[in-house]
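See the structures that follow.
What follows draws every value from the coordinates through simple rules; no lab data is involved. Remember, predicted model here, so these are calculated numbers, not experimental data. Cβ atoms are built from the backbone, for glycine too; each structure is taken alone.
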Structure P
Amino acid sequence: MTTIRTHIDSWLAANEDTVHSWRHHLHQHPELSHMEYDTTAFLARTLREHGLEPQLFPGTGLMVDLGPAAGPRIAFRADIDALPIDEHTGLSFASVHAGVMHACGHDVHTTVALATAVALSTYPLRTGVRVIFQPAEEVMDGGAQEVIAWGGLDGVDQIFALHAEPKLRVGLIGARAGAITSAGDIVEVRVTGPGGHSSRPHMTVDVVYALSLVVTQLPALLSRRVDPRTGTVMVFGAINAGYAANAIPEHGTIAGTIRTADIGVWRTIEPLVRELVTQILAPTGCNFDIRYTKGVPPVVNDDVSTAMLVSAAQGIDPVSVVEAPQSSGGEDFSWYLEHVPGAMARLGCWSGAGEKFDLHRADLVVDPRCIGVGVRLFGALAQNFALDS
C-alpha cells in the first residue's frame, strides 16, 4: 500500500511547478495583518478547485479538514500575513504592493500548508488532518487567539508548525524541546509634573530626570530580582520629553520591551515591573502611569511532539535534524500550545552559498527547495500520527 510519504513524494514530483507558482503568487501579493482578503480568497479558491471545502474565519484566514470527521486529528498551522517593509530583493516575483513584503517567510509557510492539504486530498487518510491558515501573526493583537476562539482547535489532538530559518541550510530541520522562542511584552511609562525653569528644579518636579532613573535602574533591578538563567532582558527603545534645554517639561514617556525565555517569568513579571517603577519614581514627586501590554508567551515545544517531529524528519533524511537555538523573538503559535500539545520546527532555507539573510529584512531571499522539505515533513508527521493513533 502507498504510504503518505510516498504519496507526497509522487505528488510533489508531478506538481512542483504548480506549487512554486502558488508561492510566487503569494509573495507577489502580500497583505498586512488583518487585511489578508485576497490571500484568503486565493487559498479558498485553490482548495475548492481540488475538491476541498474550506471554512472561512470571520474577517480573514481559513482552515480546512481532511480525512474522517470523527476520531484523532492532527493540525498544521501556517501564518498568512506580511510585513510593512518595502522589498529590495530584485526577484522576478517581487511584491507589487509598495511598502508590503513577505519578509518573514510566511509565503513559504502558507505554500507548504496549501501543498500539504492539496496533496493529502487524494489520499485515503485514516485519521483527521486540519490545515489552519492563520491571519495576523505579526502584530500584538495576533490572530492565534482569534482562531482558537473561532474553534480552530476543536477536535485537534496535536498541532505542528514550521518557521523559515535563513541561517540554516536548506534540507535541515531545526528542532528543540521546550522553549524555542521567547515572550515579548511592552512597557510604557508616562511621567507628568507642573513643568518649570531648569534653573529651579527644586521648585518643580524634574520629569526628564525621573524618566532617566527608570531607564537606567529598571533593567538593572530586574537583573537582580529575576533569575538570569531565564534569559530575561529589559531594553528601552524610545524616550520622549521636552523641547528646550532650559525648560523642564510637563510630561514625558518611555517605552521598551521585556523579553524572557521562561514562561513562568512571563506569567508573573508584570506585578514586579509595576512595583519597581513605583519604587524608583517615589522619591521624585512625579505623577506617573504605567501601561503594560502582554505579548505572547514563549513557544514551548512538547517533549513527545518534538520527538515525533525529529523522528519524522529523520525518516526523510537521517542527517537532517540539528538543534535549534532558542530565539529571543516571539511567535503566537505559542497560544495553540497553551491548549494542545505540539511543536514548531525551524525550516532551513539558506541555499548553502553566499550571504545568509535575516528575517524581517527587505532583501530576504529564501531557497525555494525548502518548500518541498516542509511538505514532506508535514506528510511524515501525518503518517506517524496515524500509526500512533
Structure Q
Amino acid sequence: MNPYIDEDLQAIAEHARRFATHRVAPGFLERDDTRVLERTLMREMGELGFIAPELPEAYGGQGMGCLAAGVIHEEIARADLSISYINLLASLNGQILSQHGRPEVVKPWLERLTKGDALFAIALTEPRGGSDAANLRLRVERVGDEYVINGEKTSISAADQADAAVVFGRTGSVDSAAHGVTALLVPMDLPGVTTNRFDCHGQRAIGRGSIFFENVRVPVDHRLGDENKGFVQVMQGFDFSRALIGLQVLAVAKVALEETWEYVAEREAFGKPLSAFQGVSHPLADYETQVAAARLLCLQTLWSKDHNLPHTAEAAMCKWWAPKLSYDVIHQCLLMFGHGGYDRGVMEQRLRDVLGFQIGDGTAQIMKTIIARTKAGRAAVPV
C-alpha cells in the first residue's frame, strides 16, 4: 500500500495508463524518427483532463491537486517521455500564469492549455549560460504601455512548436541580478519572434531550440508578477516541476525494469534462466529498491506541496537523484538485453530520452547547492 496514493488517485492512474498504452506507446519509436509532436494526442489528453489537472476549474483545470498531476505524468512517461513533456510544460507554465498573471489575460490561454489546444515553452536559458539562471542578458524595455524584447533564448524545449512562452528578461541593471528580472507571457506569433530547432540526442518529438526576439512588443498587462521581481516570484513554481520530472524519469526506469525481469526469467544460459545468476538478478534488485525509494520521495514532495508545506530541498533531491538513477537503471537493463538492447529500439531510445534531464531544468550541482542552502542557510553556502 502506498500512503500517498488513495483509491481515487489509483483510478486516475489506471485510466491514464490505458490511454498511454493504447494511444501513446504505439508511436514511440516513430516520433523519434519524424520529430513530430502529434497535436491530436494533446487534444485527446486535454479532453480526458490529463493536462494540468491541478489548476482551478475556473482556469479549465480539475482542481485535483499536484499528486493527481504526478500520477498522470508517470503513466504518460511510461509510454513516451517526450510526449509527457506536454504535461510537464503545461503544469509548470499553468502554475506561473494562474498565480502571477492578470486573470483577463491568462484565462483564455489556460483554457486552451488544459484543452490541449496550446503548447507553452518556458524561455529562461540563454547562450552565455544556463546554470546561472538569474544572470540574464535578454533585454526588456518599457515603452509606454508595452515592453520591447530583444535578445535570444536557447536550449528551450518546444521552441519551434510552442504557441506561447513565459519569457524571463532583464528590466533592471545587470548588477541587480535576480532582482532585475521580469517575466512576460509572449505569444509566439508576434512580429519579431523567430525560432530554430536543434538535432538533439533524445526527446526528439518535443525538441529543443533557440528563440530570437527582435523588437518584439508585448502589452504591459502580459507581465507575470511584479516588474524586476519576476525571477524571484515565478521561479518558486519550479519546485513543483522538479518533483514531476522525478516521477517522469522513474516511470521510464520502472517499465524498463519490468521488461528486463521478464526477459531474464525467460532467457537461458548454461541450462538456467539468466535470473538464476546473482550477477544478473542482484543489480536489478538493487535498482528496484532505489527506484521505489526515489518514487516515494517524489510523491512526498507533491503531497507536501498540496498541503502547503516546505518542499524546496525535497524537490531538488528529486531533480538530481531521479534522472541519474533512471539513466543508470536503463543502462543496466540495456546491457541485460545484450546486442538486442544495443540495437536501435525502445531501450536505447529510453536511455537517450532520460539523459537530457540530467542537464535541463537544473543540473545535479545546482540542485545540491539548493539542498545545502536549505539545510545550512544561504550565507553559509555562497555562490
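Across the set P, Q, relative contact order in percent (Cα under 8 Å, 6 or more apart) reaches its highest value in structure P.
When Rg and Dmax of the Cα atoms in Å is computed across structures P, Q, the figure 21.0, 80 traces back to Q.
Each of P, Q could give helix-only ellipticity at 222 nm (-39500 (n - 2.57) for each DSSP H run of 4 or more, over all residues; to 500), but the derived value -16500 comes from Q. Taking mean count of other Cβ atoms within 10 Å over residues 99-106 as the criterion, the top structure among P, Q is P, with the largest value.
Suppose you compute distance in nm of label points 7 Å out along Cα→Cβ at positions 267 and 363 for every structure in P, Q: which one lands on 4.4? Kindly include the intermediate steps, with their values, before the conclusion.
On the way: P: 4.4; Q: 3.5.
The correct label is P.
For which of the structures P, Q does the calculation of FRET efficiency 1/(1 + (r/R0)^6) of positions 163 and 323 (r between Cβ atoms, R0 = 30 Å, to 0.05) return 0.65? Attributed to the structure labelled Q. Here the criterion is Kirkwood radius over Cα pairs in Å, for residues 227-346 alone, and among P, Q the highest value is seen for P.
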